[in-house]
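These are the structures in question, set out in turn.
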Structure P
Amino acid sequence: MRLFVAAEFPDGVRDAIANGIRGFPVDDPPWRWVDPENWHITLKFIGEVSDTGAIGTALDPISSAHAPFDLSLGPFGGFPNLRRPRVLFYDVLDGAGPLGALAADIDGALAAALGLARETRPFRAHATIARIKRPLPADVSARLSAVPPLEDARQRVEAFTLLQSHLGPGGARYEPVLRFTLSGTK
């Protein structure tokens, strides 16, 4: 199974992202939009694993060590930047600290339990909305800086989910495997 851990979005946040995309300043964009059902914040990519038992055992204590928190999406961005993006996203405005702490604890627990390599890049909480395969024309890249931030993309994060990614010709489809409710005070 190809697995990752994520904070999922409720319908209200998905609607706010969809509204942001509707007002996009690029007609007929030269990229592939991520399916709205797949919008989330990745906390840890795991990769191919045959058994989820050890993952559940490793992640369960994390859920009781973290309290629910508020999250909002806002600024638009791209990786590595908006001049030469490979990924387009909305950044987390509020809640980046708690998400980063949660991601770090998940990373450490999975490294200890499964021997997974620790993440070496700094965590940046974001919601990927598009993937780009080829360099963009300069005029398209220039228009990306005019994308306004999201409004009303807020939620209470009360859980994180272990998801299985099913790859297919039409793109990925994600299926929840385990859900962990945040119940701590941290």
Structure Q
Amino acid sequence: MNDASQRQRRNNRLVLLAILALFLGGLIVAGALRFSGWQPAGTKNNGELLQPPGDLRAVVPRLADGSAYRWNPDARLWRIVVAPPVGCSDACVALSRELDTVWRLFGKDADRVHVLWLGEPPAGAVRNAATRVVVPSAQLRAGLPRPDSAPGEAARAGAPVVYVVDPNGFVVLRYAPGFDPAGLRADLAKLLKLM
């Protein structure tokens, strides 16, 4: 073998090793990120993903007018459920304004979202076409995971806990008192694209 062919062979091996190093290096970096718990920003929820989700399928809530509010999966409606504490006033009025803004920002998808208030909203609360007042019941409250503020969530005393319920009646996300409504909007916008 002459010198030129040996040099060519060595160069080919170096190129092969470089390609192999790039491939394996990418796999190692991806594996390290995966097992460290890192996720891209687009795949993170702003609300707490409930595992397992609350199950409200067997519960038929009653609206303030006495009619039944059925989950009706075929309608593909998502629900924002507001579970206010007793005596919620200023925090609930502020939240009603924020939820009205969130609902309006859904644009063409706004008709696929209902806002359910457990109990009568306080005076001054904003109501829109999506607002439904639901009579609170023990069954309904039992299906909502941690409807009261947890000890670490006491930063906004008197503020309600908010949930997202899927079209089938599963409670999939929970938002602690004082949450950022922009996060609720982002989460629900992703979910609306799925269905």
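Source structure of the calculated read-out (Cα Rg over 2.2 N^0.38 Å, for residues 27-90 alone, 1.56) within P, Q: P. Using the calculated result 1.9 for distance in nm of label points 7 Å out along Cα→Cβ at positions 83 and 115, pick out the matching structure from P, Q. Only one of P, Q returns 1.9 for distance in nm of label points 7 Å out along Cα→Cβ at positions 83 and 115, namely Q. Here relative contact order in percent (Cα under 8 Å, 6 or more apart) was derived from just one of the structures P, Q, and that gives 36; the source is P. Tell me which structure, out of P, Q, gives 23 once percent of Cα pairs over 29 Å apart is calculated. The structure behind it is P. When helix-only ellipticity at 222 nm (-39500 (n - 2.57) for each DSSP H run of 4 or more, over all residues; to 500) is computed for each of P, Q, the one that comes out at -12000 is Q. Calculated for structures P, Q, distance in nm of label points 7 Å out along Cα→Cβ at positions 35 and 139 is largest in Q.
FYI, it's all coordinate maths here, none of it is from the lab. None of these values were measured; they are calculated from a predicted model. Cβ atoms are built from the backbone, for glycine too; each structure is taken alone.
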